[in-house]
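Chemist: Following are the structures in question.
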Structure P
Amino acid sequence: MLTDIVLDAVGSDKAPEPEIRGAILACRLLPVRVHLVGPEEELRDQLDEHLQDEDLPIVIHHASEKIGMDEKAAHAVRTKRDSSMRVGLKMVREGKASGFLTAGNTGAAMATAKMVLGCLPGVDRPALATPMPTPTGNPCVLLDVGANVDCKAHNLEQFAVMGETYARSVLKISKPRVGLLSIGEEETKGNDLTREAQPLLKALPINYIGNVEGRDIFSGQTDVIVCDGFVGNVALKTSEGVGRFVREVLRESLTRTVTAQVGALLSRRAFNDFRRRLDYREYGGAPLLGVRGVCIIGHGSSNDQAIYNGLRVAYEFSRSGANQHIEQAFAGRPKPRPEHDAHTDATIH
């Protein structure tokens, strides 16, 4: 039986080419039916050109508007009622699809998801969770990475619950180790936010290991790391920059020092493996945890491989029952206080 996943076909920087190629790849390799949302005539022409006579479960749904990367999220969400994001997320809300993927404007995607899908009971702020590579082969989940630039201690408490549940349900880590990102391991280190969050996280029925530092994101010693969206986004962007720097330096060094043909071949294979482990495209996108449905947000520069992996993540998330587990984890907890949405200000694109 095929799982229906909606794909915003006009989200990425080079849309719709990566989306169409990624959808085709996903339908060849995964038990999914992909619903492309965007200008129907344009998508039909390009899809027919790529498919030729191949019969794949890809469906096109018309949306007359798209939200650009440089548009203000709040204004775009209010004014563009037939945007590809809104049309796609409504399909998830109405039960016509199990998940949604976009590589478009992050702020608009989060605002639209919160408006169309709503939050799970017990959650007042959804959080973006992104997997970070580690030497163990299991990623470390970092959240929040940009959905909430200003947070209170109880928000970090909720992020910890959602991140731990996601790690168990989707990543299949039996007892995830959860840490709080700070400037030192001692409980006295950090700012007012981390010190206020400490006792809340310690009281949770999770495997909380205390404060962790930035270097622990990649150590493999922690499975989930919690922080506010400002700090998380800085850490994410810094990591992307360091990854590109290391790849370029390593490529240059290999080119300069390796001369033997066999050595060059082996080094090239090792380099390709190294590059793949650091490549965000291999992870597909960041799930928006805490909304009533599956919403995956990818990088604006996603290529067809990144789109494929984003669809894979949406498929795996929808099959995991993670949202039901998150809802169960919040059952019986005090209901969050209503908050104004002005704090929501995504910074990643």
Structure Q
Amino acid sequence: MDYKTKLEEYIKTVIGQNGSDLHLGAGRVPAVRVAGELIFLVKETVLTKEDMLGILQVVLIKNKYDQFITEQEIDFSYEIPNTARLRGNAFFQKGLVNIALRLIPKVKPLEELHLPKIIGDLAKSKQGFFLCVGPVGQGKSTTLSAMIDIINNEQARNIITIEDPIEHVYEQNKSMISQREVGVDTKDFHIALKSVFREDVNVIMVGEMRNNETISTAVTAAETGHLVLSTLHTNNAAQTIDRIIDSFPGEQQDQIRIQLASSLIGIFSQRLIPRISGGLIPAYELLLNNNAVGNLIREKRTHEINVVIETGSESGMVDLNHCLMELVKAGEITIESAYQYSLNPKALERMV
């Protein structure tokens, strides 16, 4: 079998169905995720162990293939020139190879992504720490790519991204962009992040805050005149701040509170929700750092941040429940979906 051709047929099926993910595994037919639902391609033949090894050798260069056999799981990227770019993960289950591939959308403007204009304003900040948070697969990387694209098209800045793997690929416009892939261009996030202090950088995009060393260096970078953009797998702004602080030993937590209170620009939490008309649309929460928020962080009162967001609409903050209700009123999502994705359904019920 020509595994490269077959894999690309599967990927074109994902694109044709407006899907987001492709799942391949020995002993079953391929599956595609479309608008959040998993669909099995029952007309395709069941993949064998040999098929999966063949596909694996298509998507992994030799050193990555050897690394996968040793470590038994690996992240990677795959591209069909002029057609699609995907990020993937290969892993074993019951001794058999499985591959999950996610389609990386082309870089799109904020309006097309249905994101608020203020995100574009934050992208133009000279320095500070901005986080886009939410569960896996909720569009965090896509939001950051739109911010990088705004900077690239409007400002002459030196942008360095540190990713595992590289997702969106940018065409340089007014800015200079260097994209570094962990395992290919650098050993790890922390080492790459430390080196940016010697690379005359303006904007740093870190694919994910994976440990407290990376977080500490990112916050320091934000304090010392850099704009730092990154992601975390957390549910909302208050939880994000707690997660960051709790990742440090007790004796270091007061210091990181002070640094975070002064360097944080904002936290954008988003969810992709099925639209009535088909496809997905984001609902979001936005925390903007101001004197009140900074004081809450320093004084260990992060449990009060939700109230600040609910009452901070005049300063540009967005409460998730209010966003959900606006989408319901606009006929974009059902009230059932609003309840399903709300983090405080009781408060939402009072708004209905």
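Every read-out reported here was derived from the displayed coordinates using simple, explicitly stated rules and does not represent laboratory data. Note that the structure is a prediction, hence the values are computed from the model and not measured.
Chemist: When relative contact order in percent (Cα under 8 Å, 6 or more apart) is calculated for each of the structures P, Q, which structure yields the highest value?
Modeler: Going through P, Q one by one, relative contact order in percent (Cα under 8 Å, 6 or more apart) peaks for structure P.
Chemist: Work out the source of 14.6 here, i.e. which of P, Q gives that when Kirkwood radius over Cα pairs in Å, for residues 204-307 alone is computed.
Modeler: Derived from the structure labelled Q.
Chemist: While we're on this one: helix-only ellipticity at 222 nm (-39500 (n - 2.57) for each DSSP H run of 4 or more, over all residues; to 500) computed as -11500: which structure among P, Q?
Modeler: Answer for the origin of the read-out: Q.
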